[in-house]
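Values in this text are rule-based calculations from the coordinates and carry no lab data. All values derive from a computational prediction rather than experimental measurement. Cβ atoms are built from the backbone, for glycine too; each structure is taken alone.
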Structure P
Amino acid sequence: MKIRDIQAWPVWGGQRNFLFVTVDTDEGIYGVGEAGITGREKAVIGAIEHFRDILVGEDPFRTEHIWQLLFRGGFFPAQRILTSAISAIDIALWDIKGKALGVPVYDLLGGRVRDKVVCYPHNRGHALEIAPLVESCLETKEEGWKFVRWGLPQDGHILEPRQSVLASIKQFQAVREAVGDEIELTFDVHTRLDLPDALWLCQEVEQFRPYFIEDPLRSENPDSFKTLRPRTTVPLAAGEQFSSKWEFRQLIEEEWIDYARIDLCIVGGFTEARKIAGWCETHYIKLALHNPLGPISSAACLQLNLATSNFGVQEQPRKTGTVLTDVVPVQPVWEDGYLLPPTIPGIGVEFDREAAKKSPFQQRELPQLRRLDGSFTNW
């Protein structure tokens, strides 16, 4: 079997773009993957088109060899744009292997270690108000989700740290009182705070027993976690912006995080993620895969989580089967807060290319935030 073609499929999903990739073989078996780096899809498409010329004629079963070739073959080690392209291709190659062998990808990763994968949704809660957030959390609890999740609140396009932290503390109290003790709380700072404000937030919300605080600090200098970690007892999660095992190294080896936010669609696909997962296991760090993307990403994350013992929770913004059902007509099954194991070969989805053509890419920029003094800050 040889790779015959690789194509990028940028698809408009109604509110945002998704970037899918298909890998075709000379035996008629195809695989599908998804790339990360939302908002920079055109750059990733360029990398995919470049990699196509390198990979046509290669054996799709040689996933490790292909990963090494794409990551190291340009002399300069690949980073986010290139690794997002590598990720989509790698996921598609594992999809091909599963289909060719007639088994789900989780069987290729060692087989299932659990019967279902618990997930958390995205709740409405990026504003300073409390009532809409509580209403959203109660709605998802009623639907059967076992977790709620919201992010550091902002005032329109203004994010002032002290204002946001004060609002967050009030929101934590209101949400915990509303949903009770049986629902887990996850909270995403989204790299928006510096160390003093992040520490203040973490210490103040310890009493509400969050499942984790995500990305309390920016990712460029992971060394800052060594100051935060010993000064708070809340579990910390980080890693969604990392593009290789080497970027995770310090956080794992120094045990500065409790949950690894590996993004399968940025970090290098299954081939790289399973190495990081094993490394995390030696330090008792659980996986909380970053999955803000589309149904291909959800399916791929599910496969890895089904076969990984040190799993915590899967990010799942919405129920499967509710977005892009024309483009991805077969998706994993969501039931009572869990994703269930697919039984069909590969990653467990189907991809409709004609439907993808009907929802072409639309140029969109991510939101931008300012401080009260007008200076730029992280979204």
Structure Q
Amino acid sequence: MSGDAPLFVGLMSGTSVDAIDSALVRCRHEGVEVLATHQHTIPLEIKQKIAAISHSGADEIERMGILDRELGLLFAQATMRLLAAADVPPEQVKAIGSHGQTIRHRPPSAAPDNMASFTLQIGDPNTIAEVTGITTVADFRRRDIAAGGEGAPLAPAFHAAVLAKPGVNRAIVNIGGIANASILTGTELQMGFDTGPGNTLLDHWICRHKGEPFDRDGAWSASGRVHRGLLEQLIRHPYFQRTGPRSTGKEVFNLAWLDSVLDELADIPAQDVQATLLELTTSSIANAISDCPYAIAEIYICGGGCHNTHMMASLSAQLAPATVASTAQLGMDPDWVEAATFAWLAHRTLEGLAGNAEVVTGATGARVLGGVYWGAT
């Protein structure tokens, strides 16, 4: 790839709120090259503020305004750490693409009418542009919502541009807090959707019972047994019956929902609940892929879930004879696909090119996404 192609930084903080992922990416119309990466710690106090503001409560505007600025500064610091480690001066970066931190997601499929639908990401892009001096593109999701779309997932367009192969039917599955899938037939993006919970329920359950942030290698899940009665109750959630464009979030799949289901059942050992939650994630992914009207030969996983060996084994068993592997097999580190996505989306925005895919989000058409916040001149 030509060395004179522009440089972009992609910033991503997802549902899990585990860290800010930042990637230095060289972008061209025909592809991307990830040059450097950095994972920036989110302080515990900030994580707690994000968790609190993600639910209705007192003094929300005041708390959100302060947190918006704090996160903007944190995203800016993540960028500067990335560039320092890569020995790249800020003036060589054309733009930053910042996803921000989602604190509320109410897509049309979850709202009574289109005007009631919205999505909200914070992490003030004005602060990012001011501190770094780099033009920042942010607020990618709301234009798609305004056009009648779900505002999510946005990664499928990137998956089609970078990870598709002519003549091969593939699914690219990102397993973060929420899981999403892109269905590719050759170079054509046919479908894309959130499949349901990824790691969010697993992470919260193990944190509650063992004080650990995640289930390393799925070891705790593997120690339990799937409770079929619980799984049947969980999979009855109306979200899993939806077809077509759809998206979801922690507003739907959270511990309060899980507790309400568990209250209707006899006591279940905590490790068996964990095993069942992993089965919920993998079965909802496998069902969604199997139900699509295309024969998928290859499934590639990115996001934190690809490091969960028990989860990967479960997916392989449920999706056979299709092959299941990490996107590393395609030359794309699974930990940095989402950050690279938002670098690519920033590139699209500055080129005046659409970033959404209406077959995925259900928007009335292709739209240039995001607002542009100019850096130092």
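Summary table below
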| item | result |
| --- | --- |
| Answer label among P, Q for the case where mean count of other Cβ atoms within 10 Å over residues 83-90, calculated from the coordinates, equals 14.2 | Q |
| Distance in nm of label points 7 Å out along Cα→Cβ at positions 35 and 115 - highest-scoring structure of P, Q | Q |
| Comparison of P, Q - label where percent of Cα pairs over 20 Å apart, for residues 219-346 alone is highest | Q |
| Ranking P, Q by distance in nm of label points 7 Å out along Cα→Cβ at positions 51 and 323, the structure that comes out highest | Q |
| FRET efficiency 1/(1 + (r/R0)^6) of positions 67 and 243 (r between Cβ atoms, R0 = 25 Å, to 0.05) - structure with the largest value, from P, Q | P |
| Structure responsible for 1.7, with distance in nm of label points 7 Å out along Cα→Cβ at positions 163 and 339 calculated and labels P, Q on offer | Q |
| Structure with the greatest value (metric distance in nm of label points 7 Å out along Cα→Cβ at positions 27 and 227, set P, Q) | P |
